[in-house]
1. A value of -20000 was computed for helix-only ellipticity at 222 nm (-39500 (n - 2.57) for each DSSP H run of 4 or more, over all residues; to 500); which of 1, 2 is the source structure?
2. From 1, 2, which structure was percent of Cα pairs over 21 Å apart = 31 calculated on?
3. If FRET efficiency 1/(1 + (r/R0)^6) of positions 20 and 52 (r between Cβ atoms, R0 = 25 Å, to 0.05) is calculated from each of 1, 2, which structure is the one that comes out at 0.65?
4. When relative contact order in percent (Cα under 8 Å, 6 or more apart) is computed for each of 1, 2, which one produces 33?
5. State the single structure among 1, 2 that was used to calculate percent of Cα pairs over 19 Å apart, for residues 44-91 alone, giving 12.
6. Any idea which of 1, 2 comes out highest on distance in nm of label points 7 Å out along Cα→Cβ at positions 60 and 108?
7. Comparing 1, 2, where is distance in nm of label points 7 Å out along Cα→Cβ at positions 12 and 100 highest?
Structure 1
């Protein structure tokens with residue numbers, strides 16, 4: 001029997017050639033959005049920074065806002081419906097736009113502070 005629950009999906013956020021960060025998507029936070037993202041995996045895109053607190057990459061996912069939130073904690077993962085971006089919070093933050101909460105980085109959040117222009121994020125299911 002697998003220890004992976006239906007409500008929590010274990011993924012890996014990889015900064016290509018630099019780091020692998022365990023990432024959990026939690027279906028109970030936003031079931032429709034998390035389902036759409038899971039069906040779209042694997043995802044890849046250039047890493048961007050929004051100020052000093054948020055790292056993100058754009059996707060082609062088109063999903064409206066679900067259970068919107070304005071405050072996020074370090075390690076939170078959110079979906080920005082306005083740009084189709086998956087966002088990773090490097091510090092407690094109140095972004096300008098409301099976002100859909102979708103999960104949490106399990107550890108090693110500080111690896112995001114070493115991002116450089118041209119770095120590539122890859123998000124995929126942890127099948128190990």
Structure 2
């Protein structure tokens with residue numbers, strides 16, 4: 001299948017009626033599906049920075065944004081990491097220190113995430 005044929009096939013699907021949705025609602029639904037696809041197929045993407053240490057600046061950029069699927073996909077691609085690693089950053093930032101002390105008290109990465117989150121004024 002050529003790129004043009006693939007594009008036309010997608011347009012044909014996109015133009016199908018969908019439970020009385022307006023055009024705008026359908027476009028938002030299509031966007032959600034695209035992000036879900038990228039998240040669900042994350043294992044197919046190259047991740048050159050996987051398992052490498054995070055820079056404070058990278059964590060600050062991530063934690064300055066909302067913890068959404070769209071942002072997790074965006075930052076995973078931007079920083080060459082896995083979707084789950086971005087999601088985990090948001091989770092650790094939102095985890096209380098009491099829970100961290102009982103689970104990962106000596107984890108340097110978790111401490112780094114919490115430090116950056118505190119600097120940005122995020123609270124668990």
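1. 2
2. Going label by label, the one that fits is 1.
3. Answer by label: 1.
4. This value belongs to structure 1.
5. Of the structures listed, the value fits 2.
6. 1
7. Max of distance in nm of label points 7 Å out along Cα→Cβ at positions 12 and 100: 2.
Quick note: the coordinates plus some simple rules give every number you see, no bench work behind them. Remember, predicted model here, so these are calculated numbers, not experimental data. Cβ atoms are built from the backbone, for glycine too; each structure is taken alone.
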